[in-house]
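Following are the structures in question.
A short reminder: the numbers here are calculations on the coordinates, not readings from a lab. Quick caveat: nothing in here was measured; it's all calculated off a predicted structure. Cβ atoms are built from the backbone, for glycine too; each structure is taken alone.
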Structure P
């Protein structure tokens, strides 16, 4: 029998080198040894000043952890995000600022998220008059995930308020990680109390916040910048014609049809490729159709349970034929039952 060629290992996700350079510079301004931090993270010789360079996302996570330890600061992510400016993201940042509304700015950042961090996932969904923004980090749990999650919430909640000209009041702030440092200090900086050890990291805002006009909106400039950013995204490995990573496109399609489940043939047809090609390309991105379906279901389940929906109805909306199947899946995802999760997040005793 002919030998089957071995599949190339999945490419490790990367992040813009400039973000690592900016974090290292921020830590150095606060008194940390920049060279020592970069050396410990494996980035000492990385071209952090090259606007087109990329570094492994895992190395960026290591840099976050090294900086937090060197400064003994459990709020490093919040501090760094508070000093961050959109223009530091080059053309993508200017595209966001020239967008007509805050919602469109967020959608552009999410559409091209693989440019600045291809291994993480950021989402925006509108449900029942509220905007749900989610964050999923890359890889197994580690301390950097909590810091980066707090950067994300601060950037949207506080920096988004600054960009749109008025404070944003969150409906809910939920973090998957355990609190590090004083939760009261985090609430003071965010302007909102946060729930920790939730099923997912999620920022919930009133939907009308997305309609806020931006002071630097410029339709012609935004159109020009989107062409530049789209061209950059299309050149990235794993990007389709839309500039999105295939896994992101599959997640979006699954979110539209959760009740129907993951029909490989139907999804492949929507993406204009064969089922086999779809499976292979997802494998090249380090994931699978079932893993993506579990991820989308898990996030939606947490939101629906948190909204008080009946467990049987949640199971139906997620595409499970029986509530018992949903119970087993939820326990596999979170280590607890849907009833226990809802009781813990609502503060009520499980029934």
Structure Q
């Protein structure tokens, strides 16, 4: 059963306190009839998956400057898009971004489906993203549930069962409040509440518009919710990376397989990542082990890379990867872990034949 009174309270708060974001239509403009651009809503939602708003702003503005429409993005070279995505992480999102843009541009006449069901048929769009786009871009009464919404629901109803097993129940609770009128603004309102007031630590209950209805606040346990199943310690994996520069300044790079971590991204040749670092140089060279490790943390494990560097002659033939001319190489095109490798290795290679 829907609860319109709470939704209305939250919408009134949102109309006064909505965050300004480059992909968002202000509530006053939305009420006045200005419609969101589904392309911008979709792009922002894909970028925001497992990434903070602060980190996404610059990327979003750069993407929409380079590719103002879904057709522009669909026509962009894969390498350029992947390069611009570098640093956002979770690179499968960038690959699916291109696949989705091309389906919309080439098969759907440049128009996104306006229903959750239609959106779910597109590459890279899962249940959360479909709900968010259908609600925010098309005002469909879809229930949007992210971490902010889960936290608000857990506190509002004093749900003591731990995450993640309790997620379906929290989604059911969230569905009670999704209104038929202005569902897009409501979805953004509850996410804004979680991001600015009902925060993970030290929630600002004194200014919360839902405080009087919050069972967690009444019981004095709001800061402890949602509870979580203790996390298992992340394992550590090890690997090697080889940075070779040719005498003319070209760099030896390889494109990683489409599937898996950093799929489709440029990187330095090296070993698989496992329990031990394995030496697998990509070519015969006078490799120098750099006395500094690269450490990087992914979602499910920590990574430690041993880095080797070498300067090689013009006629060098690699067994792995290809040489990229110096004028075509941009460190910013590399994913974060590979930029870390570059940062510690570049001082150890020169373009004049010496190391």
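With distance in nm of label points 7 Å out along Cα→Cβ at positions 36 and 76 derived from the coordinates and found to be 2.0, which of P, Q does the value describe? The correct label is Q.
A value of -15000 for helix-only ellipticity at 222 nm (-39500 (n - 2.57) for each DSSP H run of 4 or more, over all residues; to 500), calculated from one of P, Q, originates in structure P. If Rg/Rh (Cα atoms, Kirkwood Rh) is calculated from each of P, Q, which structure is the one that comes out at 0.96? Label of the source structure: P.
Comparing mean count of other Cβ atoms within 10 Å over residues 156-163 across structures P, Q, the highest figure comes from P. 1.4 is what came out when distance in nm of label points 7 Å out along Cα→Cβ at positions 284 and 316 was calculated for one structure; which of P, Q is it? Computed on structure Q. Taking FRET efficiency 1/(1 + (r/R0)^6) of positions 212 and 324 (r between Cβ atoms, R0 = 41 Å, to 0.05) as the criterion, the top structure among P, Q is P, with the largest value.
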